[in-house]
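Okay, got some structures for you below.
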Structure 1
């Protein structure tokens, strides 16, 4: 979520190559610390003895939704900076739009988890695609030299994306209980494809 802000800071300091250097140093530190941690391995669970007749048809609905979600997330997450700079925004403003997108993805997931008694998950799952569609329309209509509107539009897109992937996995696992262990991996694989 904060990566675009750090990029803007390092770029603003004229020290862009410092960011990958700091990340590499932190990664080495993480590896050094993790070498001292124990690696606990659990005993394998007993295999489920049920005959499988292939992948349920309903899984493909969740897989297709995950592909479409992946495309929508990628369009916003990867192209927001280009869209913003094409509209005349500075690199910092474009980075802020990307941060707003990822920040609202995070905030939305927390928000919808907190209010699920008031606003049920099924309703969230039906409403968020429309929020995302509105955000795409607003992004397409952004005027030149209005970076704040772009930040707000990409924030709305983040809210629209927020709970869709976790709910897709959750609903898939609860509906396809015989395959619940494989559903999460399968949906994530199709999300990555998108």
Structure 2
């Protein structure tokens, strides 16, 4: 997709704060520091549009972006370890559940996992939880540039088996450093949103 405009719209916690007229949306979810913001920035050819940090838990609200004036990206807070209080972390689950319950514009979800490590119990629980919402789901294995090409098959097999994926839901590998996987992800987004 040719990106002519990409902008941050707003951060929200409740449905009353969600933007209107963004267009069909795709949400991005994954563990803290898995690379959600880096993926969004790479897809949009923008550096720093979605804020990245070496500190887990940078994204603490639901962040909305508008692309070409007619497509929405939604960066959801990371799950798992994050350097925030337990009380704040506890609010994230209900906040994200409310988003899934109320957001009619949501057309698909990109679930990010780190290719270097086996999916965690939280990754597995999150996938099962996401499937309950019956929205199309794409699994993306990030940071693929951090492992050798000969290691890929075994890492991808482990992800596929642990998350119980099948031929209908293959894993897309992605690197924010090289852009590998970017076109495949855009292809899926296009199919989901009609853009």
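Computed from the coordinates by the stated procedures, all read-outs in this text should not be read as laboratory data. Here the structure is a predicted model, which means the values were calculated and not measured. Cβ atoms are built from the backbone, for glycine too; each structure is taken alone.
One of 1, 2 was used to calculate relative contact order in percent (Cα under 8 Å, 6 or more apart), giving 23; which? Attributed to the structure labelled 2.
A value of 9 for percent of Cα pairs over 32 Å apart, calculated from one of 1, 2, originates in structure 2. Taking helix-only ellipticity at 222 nm (-39500 (n - 2.57) for each DSSP H run of 4 or more, over all residues; to 500) from the coordinates of each of 1, 2, which one would give -9500? Here the read-out was taken from 2.
Thinking of 1, 2, which structure, once distance in nm of label points 7 Å out along Cα→Cβ at positions 128 and 160 is computed, gives back 1.3? Walk me through the numbers before you get to the answer.
Numbers: 1: 1.3; 2: 2.3.
Of the structures listed, the value fits 1.
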